[in-house]
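As structure tokens, here come the structures.
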Structure 1
Amino acid sequence: MTNEQDILTKVKLFSLANSLTENELDKVEILYDLNLGRQEKIEVQAKSYYLQFNSEFRKEARTMAQHYEVFYCLEKSIRNLVVQLMFEKFGESWWEKVKEDIRNNAEQNIKREEESGFTIRYEEKIDYTTFGELSQIVTGNWVAFEGLFKRGQKAFQKIMTNLNQLRGPIAHCCPLAEDEVVRLELTVKDWFRIME
């Protein structure tokens with residue numbers, strides 16, 4: 001990795017760490033009913049139907065939103081990192097280095113979205129891969145990533161497997177158990193640790 005690439009990676013990691021810190025400060029403000037003056041809160045107008053939902057569901061949704069925000073930032077940054085390092089190693093045709101079954105699955109997802117009539121969500125094919133497939137892209141092209149993940153492929157795979165397990169409840173509207181909240185926080189820290 002060149003010095004410029006190293007700096008760019010560190011800036012991206014700093015930005016993600018900042019987002020995670022902001023998320024933790026949001027939790028403190030909610031927990032202690034504080035306004036730390038970091039930003040002016042914009043009140044979201046509740047749609048007329050929102051208040052019809054069970055108050056326990058609304059409370060659970062507010063709690064889960066914090067975890068979703070962390071995972072959203074993490075997953076987006078991982079996708080960007082994969083694109084960046086694959087492009088640096090293999091150039092414009094980096095997508096051809098991805099296993100055929102992953103490419104085919106992405107193409108099917110793109111076609112399904114096009115046929116739905118809804119707005120096309122993404123421009124990059126990698127955004128149509130699953131989180132588990134991201135891990136396969138990295139391990140299948142380890143030569144592009146070994147300079148960043150100095151703790152090795154096994155450490156990378158273990159952390160990605162843990163993240164994928166934690167992603168399930170967050171993505172599928174299930175509350176995280178207290179232990180899993182701790183596990184999420186530790187696993188996100190582990191993610192940054194494998195890049196040291």
Structure 2
Amino acid sequence: MKILLVDDHPLFREGVAQTLRTLDEAALIYQASRCEEALERLGREPDMDLVLLDLLLPGMDGMDGLLRFRQTFPTLPVVILSASEDRRSVQAALERGAQGYIPKSTPPRIMMQAIRLVLEGGVYTPPGPSGTSGDNEAAPGRLTPRQREVLALLIEGKSNKEIARLLALSDNTVRVHAAAIFKTLDVRNRTEAAFAARRLGLLDAD
């Protein structure tokens with residue numbers, strides 16, 4: 001596994017790199033202090049599995065950098081790792097193609113769960129106030145294919161263990177997917193998720 005960490009604070013990068021190695025002891029963690037440096041690294045080594053990107057960077061800022069990464073390496077997952085927890089920043093990053101947004105205040109265990117979720121094709125957003133009705137109307141486009149699979153099995157009444165077995169996921173990953181689904185649909189349980197899925201047409205999406 002190869003991960004590129006883009007942040008202009010060396011001590012923070014080192015701390016995150018140590019945490020990332022709990023994902024895979026053999027993981028190669030590359031570091032860059034600027035978007036320009038990161039783009040040069042990716043040009044030499046385009047087979048990265050993930051980019052973790054800060055927003056406040058010297059030179060090209062993280063939002064502009066995110067757009068460049070998406071344009072140049074469209075299949076490469078990019079996750080924002082920022083001190084900002086402003087919901088507008090989260091939404092702006094997702095609209096520009098980020099596959100996750102992790103506040104720097106996130107506990108290491110949750111951070112690793114979020115990164116695993118992204119590596120398995122999911123999208124992570126931090127917990128926050130319930131979405132508005134406008135957010136809910138956008139929900140079908142914000143559920144990933146994997147989340148739709150999990151949602152369908154949740155509605156069928158499958159347990160997390162059964163879902164994990166059927167989709168070849170870990171129990172932990174299923175829990176993270178379920179939490180993301182509930183947050184996106186602005187619901188509290190499976191029953192409410194079923195009603196929301198029907199209302200939004202998710203059950204007939206495929």
Structure 3
Amino acid sequence: MENAEKSIRTNYIFIDYENVQPLSFDLPKGYPFKVILFVGTNQTKISIELATSMQLLGSDAEYVRIQGNGKNALDFHVAFYLGRLFEKDPMGYFHIISNDSGFDVLIKHLRDKKVLIQRYAQVYDIPALKISNSKTPDEKIQVVVDYLIKRGNAKPRKVETLSNTINSLFMRALSKEELGSLINKLAQKKFITIEESNVHYKLPNEIP
């Protein structure tokens with residue numbers, strides 16, 4: 001786990017365009033993202049802004065046209081592509097953008113198997129994108145806390161691993177001093193306690 005956190009994970013974004021229609025998105029430069037936009041059979045148009053966002057990603061963006069009109073047709077397509085990408089990159093971070101709670105059963109199953117996956121209502125709810133807009137220390141702390149809550153039982157248990165995790169979240173742009181300051185603030189706000197090199201958590205409203 002320690003070494004896994006030291007490399008930047010690729011973020012795979014699966015957009016349920018039948019359910020959520022982002023106008024556009026601007027992903028941080030130099031940070032690994034791959035976007036798959038799942039378009040329903042009866043959806044014949046997308047906005048110029050969204051098409052431009054996809055085009056700027058080049059080979060890291062893909063459209064998938066759903067075959068069939070069944071109630072769960074899109075869900076099955078997402079599950080297929082997610083499984084295929086997980087086989088290629090089990091260390092990836094997978095994001096499903098949808099308001100459809102039907103995905104949550106699959107997400108819980110995968111999280112029980114230590115897969116890093118979460119569903120969000122909007123693209124900009126993804127931690128790495130929140131981070132790109134986080135300026136003040138309190139904003140950064142909130143992003144870290146939100147991320148740790150979503151990690152469930154897979155939270156880092158050592159100070160070094162927590163530091164590496166936070167650095168990966170912030171695209172490895174933080175100095176050792178900034179990382180130390182954030183960890184100290186987490187402790188000051190009583191979100192964590194540190195005993196020797198071990199970290200214990202007391203986070204609000206943790207997802208079961």
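Quick look at the values:
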quantity: Kirkwood radius over Cα pairs in Å, for residues 63-126 alone derived as 11.8 - corresponding label from 1, 2, 3; calculated: 2
quantity: Answer label among 1, 2, 3 for the case where helix-only ellipticity at 222 nm (-39500 (n - 2.57) for each DSSP H run of 4 or more, over all residues; to 500), calculated from the coordinates, equals -12000; calculated: 3
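We did not get these values from a lab; they are worked out from the coordinates using the rules stated. Owing to the predicted nature of the structure, the values given are computational and were not obtained by experimental measurement.
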